[in-house]
Structure 1
Amino acid sequence: MNETFDILIIGGGINGAGIVRDASGRNLKACLVEKNTVGSATSSWSTKLIHGGLRYLENYEFRLVRDSLKEREVIKRIASDITTPLPFIIPYQKSLRPKWLIKLGLFLYDNLGGKMTIPKSSTINIKKEIPNILKDQYNTGFQYYDLQIDDKKLVELNIQDAEKRGATIIENRKVIKAKRNQNVWDIILDDNTVLKTKILINAAGPWINDILNNVIKLESKKSIRLVKGSHIITKSLYKQKRAFTLQNEDNRIIFVIPYKDEYSLIGTTETEVCSPENPKIDDSEIDYLINSVNKYFFKQISKDSVLSSYSGIRPLIEDFKEASKVTRDYIFDLNEDGSQAPLLNIYGGKLTTYRKLAENVLFTLNRYISVDNNKSSWTADHKL
């Protein structure tokens, strides 16, 4: 390849996929390099939801929730083939969050994002509407809606659209060296291919600082915390197409979600780890999820009920809070060094806001490359 790309992205997760799609739609020469197959790590190990983040309201992250709710509406429109609106029930438990707090949270959730096509929240009688699922002490429930999605397919659809628009996608190749020159980067792959790019974007997710330190040879200005989220899959605990949001004594919540017609998906945990490599669920996480379910449901489960499990690593921006309170927002670290080619490192982010993140990347880089701003939000209007 002798051509010089406008941008080259390291990392084929949802953020990298969104960026390469947006860039190619603005007639930029864009390339993405992924060491495995696209969407094979964190982006396919999520809870498979596009959601505003109801519990982020407790951390006063109103802007993140508002942006996420708006993006939930966009993704429902552009990815309708792989999304399903799903009702979630919060069983009320007097000893945990008070009714007024839950109702206030749901009122904000219904209204922060503006006009929505997704139904608004309501209070339900659990015994009448969903009998014989939850234990007798749970009488009142609060119902709200979010979107269920095929997360890996979302990555793949973005990549496919990028390729149709002229992007170069390279899978199963590692970037082993990045040499910074005056106006261009030389990117060396593990098969000795050399690619040239005006701008380098590090969207390697949990591996972001590993790429920065060991490949690009720069020290990171930002710390990340690697938090493992694990899920278990069991046979369906009930027949209705509804999900449950279960409150726990530690203020965390667990989702129980209908999955592939005959299963229940249960998660997620939040366990800090040192490495992003080969995450697997451990016994304490399995126990935590089982105990959470058994506290609420008539149908009790055990370790023998677990048919499958998976774990994903979330790269959260370090702000020295407990894991459940660390922001799911994203931060751009734009490294500019005089006349040398720029580098953009992307920290954090969540599945729901990937498209907006990609759009903001292109706006941030506007002064380095000729971005077609007449297409300011083109990805919001073109179906995947």
Structure 2
Amino acid sequence: MQKGRSLLWSAVGATMLLLGGTAGLRAQPYAIVGNDEKVSWDNKGNTILSAPGKDSVVILDLANPEAPKTVANLPIKNSVVGPPVNVAIDPTNSIALVADSVDVIKDGDSLKQVPDDKVYVIDLKASPPKLAGTVKVGKQPSGLSFNPAGNLALVANRADKSITVLSVKGTEVKPIDTIDMGDIVSHVAFTPDGKHALATKFNAHKVSLLDVNGDKVTYGKLDLPTGQWPYNVAVAPSGKIALTADNGGAGSSDGSVDTVSVVDLEATPPRIIDRVVVGDGPEGLAISPQGNVAAAIILAGSNNPSAYFYKPHGSVSVLAIDGKKVTKVGDVEVGGLPEGAAFTPDGKYLLVGNYLDQDISILKVDGNTITDTGKRFKLPGHPASVRIGDR
């Protein structure tokens, strides 16, 4: 989400509020949900800021995806500013990372947003999961991802126009390099072989290719033209294609349809081969671990009742994937201002966080058909981000 959101910085309390008992709670898979209680909107779509101190990060046990269980609720600051992929779980379900993009501070008699520069480390092997450390990165850390081996992570620093490379050894996470990207970057994601990564250049309307050799990450200045305002990127499990969510409205809805760009990763060099029209304001984006279907999460102006394009609910644009051909095959209505989305590891469910409704829509996946189960999981705050594993 972008509208009314500036750049930001802050701190977090290190205490924990645990909601799930002690022993025997660890299960796989986990979902991580970041709840931002600092940003809301009035009836004209104007941003309302609140003081920090009420954010939370919730860890969910998805042993039964239709009835998630809260394992822990941690008072960790996070933000709806930026793409809804500023949380991530490593491939072994051992640790999670939370990028603290922005803070809200006093500015005279009012409040304003400023960049933060922290990534929080959560120990998922603890019973219950707990905050294990804090890492300082660049300004306004946003979309982040683990590599397939789980020993490296990349963080897009929007305000610094850079990417931080993190070494990961258990809960010991430390910065080992910074890559200058020359433009604002909002998200970065690895390819399945771990040899490359893709970074969305939000303001430049491009997606960039990075080379990865061990823990060395380099940017060879290969930039591909996406649609307008690419917010995040997802790579298919096959490694053949990637998708970018082209928001179209600089982080908000504007009444016009937008696109998902298709990147051919097998071409030499990689290139954009298609743009698929979706709805107004795609922000969340996820590809099923089965590789046959993707979901673009549509804002649809649902935080702006005064707009001519306002809809009270957002939606999921369902995209069928057949090799390198991506086709929109349907829409599923979800809640107000949907942000993050993630498929379960077996590909049978899709979870979508509804920011305004403070809950998660639980959708059933059958092939490339996605339907609403009618079940919602209530959250203790407004879900700004959702991830399951690192896919």
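Which of 1, 2 yields 14 for relative contact order in percent (Cα under 8 Å, 6 or more apart), as computed? The read-out was computed on structure 2.
Out of 1, 2, which structure matches 50, 49, 46 when Cα extents along the principal axes in Å is calculated? Computed on structure 2.
helix-only ellipticity at 222 nm (-39500 (n - 2.57) for each DSSP H run of 4 or more, over all residues; to 500) computed as 0: which structure among 1, 2?
Working: 1: -7500; 2: 0.
This figure was derived from 2.
Rule-based calculations on the coordinates, nothing more; no lab input. The shown structure was predicted, so the numbers you read here are calculated from the model rather than taken from an experiment.
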